[in-house]
Structure 1
Amino acid sequence: MFSEIIKSTTAIVTISIAVSSCNSNQKAAQKLYDEAKDAIEASNYSQAIELLDSLESAYPSEVDVRRSGMHLRPQAIEGLTMHELQSVDSLCAMQQIEGDSLRNVLEYVNNPIEGYYVGKTIVGKIPASAPGLYARMSPDGHFYLISSSKKKVNSTAVAISNDRGEARSATVNYDGERNDRSMGAEVITFIQSECDTIGKFASDNEGTPLKLTFYGDKSYSIDLPKDQAKAIADVYRASQAVTRFKVTQLNKARLEKQLEVARRQIARTFPDSVSMKKE
C-alpha cells in the first residue's frame, strides 16, 4: 500500500515537472517571438532574423509560436532587403559618376573585328610600329595588353618595374597568333588574367618612371613611354570600374528577386488565428 502511494506521488511529481517545463519552454519561446517582433518594428531586421533562428533551433516543440514566427520571417527579410537595395542604389550612383569621369580619358576605336577602348594618350598609335606596351579594354570591360619589341629576343613575357618592385605577365609562347613575329616586331597579346597585375602596378605607380622589360631567350629593357604608362593606368582603372558595376548590378538583381520572394511569402502566410500576443 505504502509503495503504491510512493509510486503515485512520484508520477504526480513527474507530471508536474513536465508541465512546468512545457510552460517554461512556451514562455521562453514566446519571449523570443516578441523580441523578434519588436526588432522588426524598430527596423533591426538582422537581429529579428537571428531571434527567429534561435526560436526555431531552441524550441522545435513549440509549434504554435514557431508558426507565428513563420509570418514574421519574410517581413524581416523584406525590411532587410529593402535596406540593402537602398545601399546598392547609392553605390550604383557613385559608380556611375566614376564611370563618367573615366570616359573622359578613354576613346573608342571602331575595329572591323571587334571595337575596343584605348587611353587618349595613345590614340592612333599602332603596336607593331613602335616598341612598348599598349593597353586596351573590350566593350564588355575586359582589360588586355599588347607588347611590341623591335629587338629580337623571342619574347614570351613582359614586366614593368621601378625601384619599388616589378609586375610580370604570364608567359605566352610563340604560336603565330597571340605571339606573332611576322610584322617586323615581336607582338604579344596578353589577356586580362595574364596581365592584370601589370595594370594594377601601373595604376598604383602612376606618375613615376617605369621600365619595360621583354623576356624571351634573353631580356631587353627600355623606359616605358609616359603616354603608354598613363594609358595602362587609365584603361586598367576603367576595366575595374566596369567590373565593379557589373557585380553591383548582379547584386541588385539578386536583391530584387529576394524582395519579390519575401513579399510572396508574406502574402501566403498569415498569423494563426490564435497568434501569439504579448500578455
Structure 2
Amino acid sequence: MMCRTERIEQALRTYMTEDASASLLKESMSYSLLDGGKRIRPQLLLLITEMLGGKEDEAMPFACALEMIHCYSLVHDDLPAMDNDAMRRGKLSCHARFGEGNAILVGDALLTKAGMLLLAQDGHDEAKRAIFEGAYAMVSGQSDDLNLKERTAETLERIHLNKTGALFRAACTAGAYLSDPAKAETMREFGDAIGLLFQMTDDLLDEEKDRLEDKLTYVTFYGREVTKACIETEYKRADAILAPYAGEAAETLRNLIQLLRSRTY
C-alpha cells in the first residue's frame, strides 16, 4: 500500500499527465512540480481532514492544488529578480534549467492550474476560499519582505506569518472545512504555529547566509537563544492543540511537529 506522500506524488503526476499544455511548458511545469520536495503542506491538509473525520479522496485535489501553489512560489522565489537561486531540491532551479522567461510562465501556469483544479471540485467553497486566501497572503508577505523598510518585531512576525505561514494556515484550515468546519479556527491556529515553527528552524539553519545578506529573520533580529525558546513555545502550542485527538493521523501530526522542531535540513 502506498504511503501518503506517494499518493500525493501519484495524484500530482496524474494531473500533469492530463495536462494539454504546449510541450515545453508542460515539461518545465513537471520538472518543477514532480519528483522532489517533502510535500509537507499537502500532507497537512490530508492529515487534518482525516483526523477530523473527512475522506482523503475528496481532499486530494485540494492538497494537490495547494502543492501547485507552493511550487509556483518556489519557481518565482528562485528568479534573479527575487532570491536568484540556481539550485532547488538538489537540481537546477527552473530558471537555470529553462530560462527566466519560461520560469515566469511556469509559475503563472502552476498557479492558474491550481485554481482550475479547485474550481472543478463540487462544493466546499470555504475550503477553496481558505486556499485562495492563503495564496494571496503568501504573496503579500513576499512583497513585504522584498520592500522591507522597517526592521521591527511586528514587521518580522507579519512577514513570516504570511510569506511562510500562509500556506500552512491554508492547509490546516481547508482540511477542517473539508471535514469538520466547527474546528476551522482551531486548525487555523495550529497552522500558524506550524508555520512559525518551520520558519524559525529555517532561520537557525540559514543563519550564516542570512547575516551575509542582511536579511530580517528571527535569528538576525532576536539571536539564536531567543529563537530556540520561541521554537519551543510554538511546538508546545501546536502539541496542545493536538492533545484531544487520537488515531493514526493525529499521531502522524505529532511526529511531524517533532520533526519540524528538531530538523537539520
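Annotations
- Identity of the structure behind 4.7 (criterion: mean projected area of the Cα convex hull in nm², for residues 145-216 alone, calculated), options 1, 2: 1
- Value 17.9, 51, calculated as Rg and Dmax of the Cα atoms in Å, assigned to which of 1, 2: 2
- Label whose coordinates, when helix-only ellipticity at 222 nm (-39500 (n - 2.57) for each DSSP H run of 4 or more, over all residues; to 500) is calculated, return -24000 (choices 1, 2): 2
- Answer label among 1, 2 for the case where mean count of other Cβ atoms within 10 Å over residues 89-96, calculated from the coordinates, equals 17.9: 2
- Mean count of other Cβ atoms within 10 Å over residues 97-104 - structure with the largest value, from 1, 2: 2
Laboratory data are not the source of any read-out in this text; all were calculated from the coordinates shown. Just so we're clear, the structure is a prediction, and the values are computed from it rather than from any experiment. Cβ atoms are built from the backbone, for glycine too; each structure is taken alone.
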